[in-house]
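Read-outs: derived from the displayed coordinates by stated rules, not from any lab. Only a predicted model underlies this, so the values are computations on that prediction, with no experimental measurement involved. Cβ atoms are built from the backbone, for glycine too; each structure is taken alone.
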Structure P
């Protein structure tokens with residue numbers, strides 16, 4: 001029999017038959033404040049479990065089921081969550097998942113505002129209908145990740161790697177993606193573009209019809225990107241590279257292109273393409 005104890009009082013919270021917690025059935029278990037640090041919980045069932053404030057640092061939770069679980073304030077730093085399932089209303093406000101491995105995880109219909117995902121690896125995972133408002137995702141790996149109908153308002157995604165990712169109908173208003181990598185990524189849908197994308201790398205990225213109005217793209221690299229019919233009006237393109245980009249029908253209203261590199265770019269039917277010089281005093 002395995003006993004699960006409280007991280008501070010060491011009071012027994014739950015007992016499991018057997019010699020390990022591998023594949024344990026913890027369905028709707030009350031594990032608030034539990035000490036599960038570095039434990040082998042591979043394939044465990046946490047459906048509906050209360051894990052508020054639990055310590056799961058460095059635990060092996062690969063393939064676990066967290067549907068309907070409550071993870072508010074839980075610490076999963078460095079845990080192995082590859083292939084885990086989070087869904088059906090998981091509550092994980094302010095949970096810590098920094099440096100976690102969440103490769104191929106499935107995260108659907110979750111409430112995860114202010115979650116800490118710094119340095120986590122979500123490559124190949126799917127994120128849909130999830131609230132990640134003000135999430136901390138600095139240097140997070142999202143390579144090949146599918147993100148649909150998610151809220152990333154004011155998320156800090158500086159240096160995140162979204163190479164080959166697919167983002168559709170994702171709200172990124174106020175998010176910061178400075179120095180992020182989006183090579184070969186596909187972004188579509190309304191409100192999919194954050195306000196700050198300075199020094200972002202978006203080589204061969206698809207931004208067809210994207211609303212980039214007022215976005216800061218200072219020193220960004222959009223070489224070979226497809227911006228057909230995109231709206232770049234009032235955007236900051238200072239020292240931005242758009243070499244060989246497809247700018248067919250792109251709107252550059254009120255944009256200063258003086259320092260923008262557009263070598264071999266396709267500007268067919270592009271709108272308001274002209275250099276903006278400072279006005280001289282009339283005397």
Structure Q
């Protein structure tokens with residue numbers, strides 16, 4: 001059996017419970033992929049996006065819904081060795097990638113300021129939406145996973161003073177008719193790492209010149225890493241802590257919040273306090 005076929009098989013056999021079933025559940029529960037969709041699967045070169053590509057391929061071959069998929073890599077200015085690693089992994093995994101260039105890293109290195117990662121993410125998103133429009137795609141698939149969702153929620157609470165999370169799908173604000181979807185939404189990072197190691201695969205991490213320079217100066221402690229460590233610590237006493245956080249986001253009791261915000265409009269609990277006759281039982 002060819003190497004890539006064995007890797008594909010592992011996703012639906014050895015990792016059926018922890019990866020494949022959760023991928024399918026997210027696709028079905030959140031209605032992420034529909035008939036006749038044209039999906040641009042974005043591959044950054046990391047473990048998450050390559051796994052996403054393989055899962056989408058499997059779904060396209062064996063699923064009940066007909067859709068088209070395009071596997072796209074945006075090169076923000078990777079070093080040659082990193083570009084070669086992406087091509088090598090794509091070949092080994094039998095993923096038909098298309099790579100296009102941008103000058104994002106050069107721009108970030110010039111005007112990155114204090115938030116280079118934020119600026120980089122915004123610029124990447126713009127390039128990807130433009131490419132999706134060029135290809136005639138109505139959806140962009142990204143490789144964010146369950147841990148990203150939990151970490152984003154905690155970051156919003158601790159540093160943004162609000163409760164919000166990373167959504168499984170979003171409509172684009174600037175590109176009409178294009179949605180962003182996250183099919184790995186329910187897949188935990190530990191499962192992805194296990195699949196990577198089992199398959200003996202090596203992927204890119206960030207590969208950003210700016211990040212590499214900061215790491216050399218020991219300035220690599222990010223807020224997201226802080227959240228990872230916090231969850232790891234809390235899990236020692238409560239193994240379900242991340243699942244409980246996730247479930248809470250789907251079980252918000254609006255009778256017991258001080259205020260909510262929708263489409264930029266804030267609503268205080270006082271607005272309907274007398275009408276709702278709020279009591280301790282609620």
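Hey, mean count of other Cβ atoms within 10 Å over residues 8-15 derived from one of P, Q reads 11.8; which structure?
Checking each candidate, the match is P.
For distance in nm of label points 7 Å out along Cα→Cβ at positions 56 and 88, which structure out of P, Q has the highest calculated value?
Q
A value of 6, 24, 33, 25, 9, 3, 0 was computed for P(r) over Cα pairs in 10 Å bins from 0, in percent; which of P, Q is the source structure?
This value belongs to structure Q.
Match the computed value 0.05 of FRET efficiency 1/(1 + (r/R0)^6) of positions 48 and 248 (r between Cβ atoms, R0 = 30 Å, to 0.05) to one of the structures P, Q, and report its label.
Traced to structure P.
Consider the structures P, Q: one of them gives 3.6 for distance in nm of label points 7 Å out along Cα→Cβ at positions 136 and 160 as calculated from the coordinates. Say which.
Numbers: P: 1.5; Q: 3.6.
It must be structure Q, since only it matches.
Out of P, Q, which structure matches 0 when helix-only ellipticity at 222 nm (-39500 (n - 2.57) for each DSSP H run of 4 or more, over all residues; to 500) is calculated?
Only structure P yields this read-out.
In terms of relative contact order in percent (Cα under 8 Å, 6 or more apart), which of structures P, Q is highest?
Answer by largest value of relative contact order in percent (Cα under 8 Å, 6 or more apart): Q.
Hey, mean count of other Cβ atoms within 10 Å over residues 104-111 derived from one of P, Q reads 20.2; which structure? Don't jump to the answer; show the numbers that get you there.
On the way: P: 20.2; Q: 15.4.
The read-out comes from structure P.
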